[in-house]
Structure P
Amino acid sequence: MRLRDLASTIRSKNAGVDLITFDILFKTREAYERAKACPALSREGIARLFRIPGDRIYSYVTFDPALAIKFTLRRQRPSGSAGEHDLFGAQQYAPLLDVEVS
C-alpha cells in the first residue's frame, strides 16, 4: 500500500531559513504503526528517498501520541537565495506519496 493511502496528511514547509520540515500524520494507530515499521520511512530510508547524505537529516521523530512521523532536512541553499527552487518548502513532500509501505 502506498503512503498516500495510509496517511491523512503529508506535508512539507519551511522550518527556518535553512531547514524544511516534513509531517506525516495518520488517522489510525494501525496505519501509523505500519508506517513506523517500514524501512523506507526510517531515517536511512528517507536519506535514500531524497537522495541526500544522512547528515542532511537534521532531526527524525516518531511521535506516538499524535500518530505522526516528522523529519527535518537541511536545505542545500537558504530559502530565497539565488538558485533555490522552493521558497516556502511546500513542494518537497512529493517523493513520499508513492512510498510503498509493507
Structure Q
Amino acid sequence: MSLTVAEQVATRAELQKNFAILNWSVDRVAVALQTTPEHLQAVLALEPAYIEEPWILKRFLEEKIRLAGREPVPFTALVGNPEDYWFLKQRRIQSGILAPQ
C-alpha cells in the first residue's frame, strides 16, 4: 500500500496522537509488541521493517485506548479491514508483533 506524501504526514500524526492518548511509555508499548523501543519509533515514523507493521500498531493502539474507556483518533489512510488488502500478509498482522530490527 503506497501512501501519498500527504497520507504519510497524516498517518504519522494519527499514530502519534493515538500514542499520546494511550499514554504508555515507548518502552511499555515496545515490550507489549515484542520489539525494541527503537523499532517502535521507526514504525511511528512510518519507517517499518514490513508494510504490515503500521496496521499492527494501529490495531494495538485502538484496542488499548478503547479498553481504557477513551476514543482513538480516526485514521484517514489506514482504513477498513487489512484483510481487504490482498498484498498484506495477514499472518503477520494477526501475530500482533512488530519485528525487531
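None of the figures in this text is laboratory data; all of them are computed from the coordinates on show. Because the structure is predicted, anything quoted here is derived from the model rather than measured. Cβ atoms are built from the backbone, for glycine too; each structure is taken alone.
Consider the structures P, Q: one of them gives 1.00 for FRET efficiency 1/(1 + (r/R0)^6) of positions 17 and 41 (r between Cβ atoms, R0 = 30 Å, to 0.05) as calculated from the coordinates. Say which. The correct label is Q. Of structures P, Q, which gives -5000 when helix-only ellipticity at 222 nm (-39500 (n - 2.57) for each DSSP H run of 4 or more, over all residues; to 500) is computed from the coordinates? Working through the options, I get structure P.
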